[in-house]
Structure I
Amino acid sequence: MQDDKQKKAFDRKGSTMKHIRFEDELLEQINAVAGQGNFSSWVKDSCRDRLRKEGIKLKA
């Protein structure tokens with residue numbers, strides 16, 4: 001779970017930056033599909049799809 005630390009002054013309200021490691025081959029495939037500058041939104045959409053598949057209702 002996310003630590004309950006205070007956000008830094010430069011952090012956006014309502015979102016948290018997470019560092020995640022990807023295998024090189026997986027990252028290459030994601031970049032090829034997502035296109036230039038769309039990595040973050042593609043990964044977030046994929047996570048939402050997975051939550052739906054797990055039967056979890058998305059918030060907001």
Structure II
Amino acid sequence: MTKSISCSDAGKDCKWSATASTEEELMDKVTKHVIEEHKEIELNSKSIHSIKSLIKNI
């Protein structure tokens with residue numbers, strides 16, 4: 001099952017979205033995007049848990 005997430009899912013005013021076949025692949029894309037575009041977000045265990053809770057199965 002394909003996994004998806006978008007910044008708008010997190011309430012961000014950003015048009016970015018991604019899909020991947022696994023949660024691990026999707027989180028790699030999320031991490032790269034956060035580092036490049038959302039430097040105000042600290043990636044720690046709490047924020048990663050929150051991000052993972054927004055992942056949808058499509």
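No value in this document is a laboratory result; all are computed from the given coordinates. On a predicted model such as this, the values are computed, not experimentally measured, just so you know. Cβ atoms are built from the backbone, for glycine too; each structure is taken alone.
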If you rank structures I, II by Kirkwood radius over Cα pairs in Å, which sits at the top with the largest value?
I
For mean count of other Cβ atoms within 10 Å over residues 13-20, which of the structures I, II scores highest?
II
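Output the label of whichever structure in I, II has the greatest value of distance in nm of label points 7 Å out along Cα→Cβ at positions 29 and 45.
Details: I: 1.7; II: 2.8.
Comparing I, II, the top value of distance in nm of label points 7 Å out along Cα→Cβ at positions 29 and 45 belongs to II.
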